[in-house]
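Peer 1: The structures come next, written out as structure tokens.
Please treat every number below as a calculation from the coordinates, not as lab data. What you see is a predicted model; the values in this text were computed from it and never measured. Cβ atoms are built from the backbone, for glycine too; each structure is taken alone.
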Structure P
Amino acid sequence: MRFDVAIVGAGIAGASLAWWLGRLSGGRLTVALVEMEARAGYHTTGRSAAFWVESYGGPEIVPLSRASRDFFVAPPPGFTEARLLSLRPALHLAPPDDPSALDAVAAEFDAGAVTYRWLDAVDLADNPAGPLLRPEWRRRGLIEDDCHDIDVAALHQGFLRGADGWKPQLIADAEVTAMTRRGDAWHLTTRAGEIVATTIVNAAGAWADVVAALAGAAPRGLQPLRRTMAVLAIDPPPPADLPVVMDAAGRFYFKPDGARLWLSPHDEIPDVPHDVRPDELDLATVIDRFEQATTVTVRRLESSWAGLRTFTADRKPVFGWDDAVPGLFWCAGQGGFGIQTAPAAGELCAALLLGQAPRLDPAPWLATRF
């Protein structure tokens, strides 16, 4: 099997880049999405908390989130069978034992020119979250009104379907075990057979440094961090208009999912690339924190999962051509903001790969900065 481009990893990073390669090239390229699992999006993409928050990731990620917003609001054909965004504000609370944490959040928002409103005790009492919170957690907060739930499955599947009558070829159950460059082409040894391509894109998420090593490239210090999610049955059930509620000190957040509640300890535990599972102690700890902050009764833990969010040391993504290995392109390190920045990041990386001028200045995120 021979292609112009072989993208290693069919999660949101690889799928969005493939879609934009089809759009920006006019469908002239042959593109393979090489996925080690039996289905695309099995790991981080399929385990996302699924919301769009402009401020997420800090000031240097905000431009990617903002540039993605129009795509979410008015998606192109192929994505319109579902509503990609549904309004859900984000409420940040001052914890009783660390009230200055909220000021630190506000300072970061100011640095990124993020719009927010301060809330006092009266405002918080009127918020849908107010009746759930203990009095000491209802004293001070700030809210981002322009935040949204994301239909991650619809977004990912839309990218996989391709653009303008063109689509990439998904090759699943194809873990890459070796890469060799012969002349102007890469030869990939996979479980699904040999794949030959002129260009390799490293969009392997938590496995990106592993893939880089197979290609003979220097690692970028990509560290997978475990993030845990508990799904709870609570009494009373969460109101449908409950915002995403965040402890400004970063010790928990929660959001509704129908009659259930999603609760995370906002953890970032260093891990290794694998099919990660939640730790029972992390689950018990966050449920205890939740019960100390709210008047809600936790009836049962219905399910749980964990995902790997992969960051560089500077917590910025790695985009662009490798500076030492010809024909190797990076699209990795999107941490926890990969879903909400996928439209802009995919477009930017496709433009760089095709030698076109991207709409955003790529300098902060280039692989050559290391």
Structure Q
Amino acid sequence: MYHYVSRKKNSIAVHPDTFEAHCRAMRRAGWTGIGLAEAEAYLLGEAPLPPRSALITFDDGFLDNYVYAWPILKKYGHKGVIFAVAGKLEQGAPRPTLDDVRAGRIREDGLPRVDAPYVRHELGFDERKDLFCNWDEARLMEADGTMAVAAHSHWHHAVFAKPEYTGFHAPGHRSRTFDRVDFAVPWGLPAFAQRPALLRRAFVPDPQLVEAIRALVPQDKASAFAFFQDSGKVRELEALVEAFAATPSGLGKPESDADRTARMTRELSACAATLADELGHPVRSLCWPWGAYCDEARDIARAQGFSVFFATTMGPNPPGCAAHVHRFKAKDKPGSWLLLRLFLYTRPWLARLYAKMRL
């Protein structure tokens, strides 16, 4: 399981040179990165796989998967799959890749800024602005048979989980890409605790609280930033929220069963429809955002045509395990590290033991 293939250090990033070392080590040791269709057939119990087969997966759909990972996979004869956040992919022409650098068509500094994800805002703080693949690039990767594109939800949203909060939503430094909530969040709203959107019921802030906050806190970014630089204004906001918290209705309430079902259905149906429309074929593999889901979310996903479900937990993957496919996180470590993990996770008893040790 990869996320970023980038020179920018990150706990979920692997340097392009490391990724190439992984692919080279696999090839030399007789391992093959297989296609998604082959993996699906095995996971659904429909067909066996040759020995030393592995599915190389990439979560989210970052542009570096196209710029770096795709050319490297092709070089070593491997295949893989990008689990794309469908709503993040936009229209546009294909951009240059590592292949163009190696062929001398462009210099390396002519590649998209996939190694520089932070952008300085005019208000003086940095925001994480990762680039994502576009639909032309997704279709191009699928067309040559190297990289399939499958589902990772439509927006990769979280939801508010409970009325406890720390601070307020205010303009400022953003270090994460997927920090959005499935709610129209105004500047000044309490920063309620969050959980993955497909895991649980949401906590819904009181509409009157939201309206009062909008009336107090300016909603354009520059004015909201100035508001939070004024300690007196912040104390006024704190007093407003505390007053609502002291009322019988409090700061909000859990969403209803019907609203939860409708919210999850919107997210999964939009994802399935967008992928089918843009790729020209239905998609049956879904990777859960943050690896988190509930039984209802899986039932809804099945109704949208998904039948193979990828998680982030470690363990063995025997034939027919499509309801919960285990994966392990690739790290920015040598090819020998990867080969050892492949050895462990293709032996069921070792995989179960090692997964327990890592809990």
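Peer 1: Please state which of the structures P, Q yields 2.8 when distance in nm of label points 7 Å out along Cα→Cβ at positions 48 and 248 is computed from it. Provide the component values of the computation, followed by the final result.
Peer 2: Details: P: 2.8; Q: 6.9.
Only one of P, Q returns 2.8 for distance in nm of label points 7 Å out along Cα→Cβ at positions 48 and 248, namely P.
Peer 1: Comparing distance in nm of label points 7 Å out along Cα→Cβ at positions 88 and 328 across structures P, Q, which is largest?
Peer 2: Values: P: 3.9; Q: 2.5.
Max of distance in nm of label points 7 Å out along Cα→Cβ at positions 88 and 328: P.
Peer 1: Starting from the value 4.6: which structure in P, Q was distance in nm of label points 7 Å out along Cα→Cβ at positions 32 and 128 calculated from?
Peer 2: Numbers: P: 4.6; Q: 3.7.
Considering all the candidates, the number was obtained from P.
Peer 1: Same structure, new question: Determine which structure produced the value 38, 20, 19 for semi-axes √(5λ) of the Cα gyration tensor in Å, calculated from the coordinates; the candidates are P, Q.
Peer 2: P
Peer 1: Okay, next question. Can you say which of P, Q returns 1.7 when distance in nm of label points 7 Å out along Cα→Cβ at positions 16 and 336 is computed?
Peer 2: On the way: P: 1.7; Q: 2.7.
Here the read-out was taken from P.
Peer 1: When distance in nm of label points 7 Å out along Cα→Cβ at positions 72 and 224 is compared over structures P, Q, which one is greatest?
Peer 2: Working: P: 2.6; Q: 3.7.
Sorting by distance in nm of label points 7 Å out along Cα→Cβ at positions 72 and 224 in descending order puts Q first.
Peer 1: Given that FRET efficiency 1/(1 + (r/R0)^6) of positions 136 and 256 (r between Cβ atoms, R0 = 30 Å, to 0.05), derived from a single structure, equals 0.85, which label among P, Q identifies that structure? Can you show the working numbers first?
Peer 2: Values: P: 0.85; Q: 0.15.
This figure was derived from P.
Peer 1: Next up: Given a value of -10500 for helix-only ellipticity at 222 nm (-39500 (n - 2.57) for each DSSP H run of 4 or more, over all residues; to 500), point me to the structure among P, Q it was derived from.
Peer 2: Comparing all candidates, it corresponds to Q.
Peer 1: Continuing with this model, one more query. Here P(r) over Cα pairs in 5 Å bins from 0, in percent, for residues 64-119 alone has been calculated and equals 4, 16, 22, 26, 20, 10, 2, 0, so which of P, Q was it run on? Before the final figure, lay out each step's value.
Peer 2: Details: P: 4, 14, 18, 18, 14, 11, 10, 7, 3, 1; Q: 4, 16, 22, 26, 20, 10, 2, 0.
Working through the options, I get structure Q.
Peer 1: While we're on this one: Using relative contact order in percent (Cα under 8 Å, 6 or more apart) for the comparison, can you identify which of P, Q gives the largest number? Mind dumping the intermediate values first?
Peer 2: Working: P: 24; Q: 18.
The structure with the largest value is P.
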